[in-house]
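> Structures incoming, each one as structure tokens.
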Structure I
Amino acid sequence: MMQGGCNCRYIRFRMTSAPIFVNGCHCRVCQRETGSAFAINAMIEADRVEMLTDGEPEIFVSQLGSQPATRSARCPRCGVGLWGTHPDFGDAIRFVRGGTLDERILPDAHFFTVTRHPLVEVPAGVPSFPGLPTPEDPPLWDEEATARIDAAVAAAQRLPES
């Protein structure tokens, strides 16, 4: 179980299982949201992110043109970005920012390398894609990971709207 949190320790959390998948995202949105060359995102079911402190993150909704909205959780005290969501998965899946974890994690693949910062090199042997992977690309995760994603999304769809 990995733990993480913000700089001021107002928010601490634990991932109660290994992430489904870890990506390095080089899209301009992730670059801007993190203020960095790319984001490391640990994809995990929302119900497997357990809060360890009483602090509640502040949720920011971002609408980018005609794209569906995304939600980002930040510490309301120090402003550190903790996790985000993606419209394809709704609130069922969180993309925990790798830099908030106490242990370092490495991406299983890199996305949006077309907008990769020129000083960032993707390690040899790590899958990389100019955008998001397409159905024609080899699968990036196994049947167990797909089952975890499907179960989380199905469970979230059964919940009443808040």
Structure II
Amino acid sequence: MEQEHQTSDDFPQSGLPAGIRIRQLEPSDRNGVASLFTRLSPESRRRRFLVPKPELSARELSYLTVVDHRWHEALAAVDLGDGSIVAVGRYAGHAGRPSAADIAIEVVDELQRRGIGTALSRCLIGRARINGFDVLTASTLWENRPARALLRRLGFQARASEGNVIDLELDL
């Protein structure tokens, strides 16, 4: 099913820093997503991908930018001043669990803890409901207190942990 493109007017913008807007990510954002990745510190990359991640392969970049906006949704937070992508939030459906999708957020270091991750998460929760998912899952490092706090505020509950990773779920 093809989804129509949604502009920033279609997503709640409250709680965002001035000059930042959320919109759907498109394949034409490939360079912007690559630039966002290079702006993340090694620690932010590790927290996002759960392992050290020095670079993205061309295949990974394609996966991250070519989405159907239903089974795999991705939203970009864009700096209206220079047009750069400063954050991306996404969910992707679980292959073995069709009613569930996994959520992930990345925000450039200098704009972390400014409400962008929260706003993206809320938009993604709404999109997941609209698109028929019953559960959102998230995995984060135990040491990533800001991510754990955000997920708790959104209503996620711990479900399992293994090693240094905790898995959480939100019933939609």
Structure III
Amino acid sequence: MRSGNRPGLQWHRFHELTPALLYELLRFRQAIFVVEQRCAYPDLDGLDQQAEHLLLRANGKLAGCLRVIPFRDENRVKIGRVAVAEAARGKGLARRMMLEALARCRGGYRDYEVALSGQTYLAPFYESLGFVTTSAPYDDYGLSHVDMVLSANSAHSGTARGRARNP
């Protein structure tokens, strides 16, 4: 377990997750992505094992998470599964996690393109972090999404080359 740059944030590789912590993480994602958003999709996609997982705790409870997945053969890293507990929204936690993830990308994946697939209504949030939309909206298990990459000239960048690729 490695602490993030700020209190409450912790990075974990898959093999560092205890069974209890893994269960908590998967239950958290299920509560948001499957139950709250009413979206039956395969959360267990085989990518968690190669990802770095950022967990955000508030008052001892899991309040947010995301994962960073390196695709080394493509010189690309993808940020995904960004989630904040409903009761913790509107407090800047998603921005805090994304800034931590971007710092992680700058440190560990300097020459990699940084990409994500975000819900369409969240595109302005990701744009405020320096991402640009690279696809038309598309349906992803009943939810509208767009592909985005970190702009090469973004103040948050230092990693992206701005090329569009499908995840």
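> Of structures I, II, III, which gives 15.0 when mean count of other Cβ atoms within 10 Å over residues 119-126 is computed from the coordinates?
Values: I: 9.5; II: 21.4; III: 15.0.
Answer for the origin of the read-out: III.
> When you work out relative contact order in percent (Cα under 8 Å, 6 or more apart) for each of the structures I, II, III, which one comes out largest? Display every interim value, and only then the final one.
Details: I: 25; II: 20; III: 16.
That would be structure I.
Any read-out appearing in this document is the output of simple, stated calculations on the displayed coordinates, not a laboratory observation. Quick caveat, the model's predicted, so the values are computed rather than measured. Cβ atoms are built from the backbone, for glycine too; each structure is taken alone.
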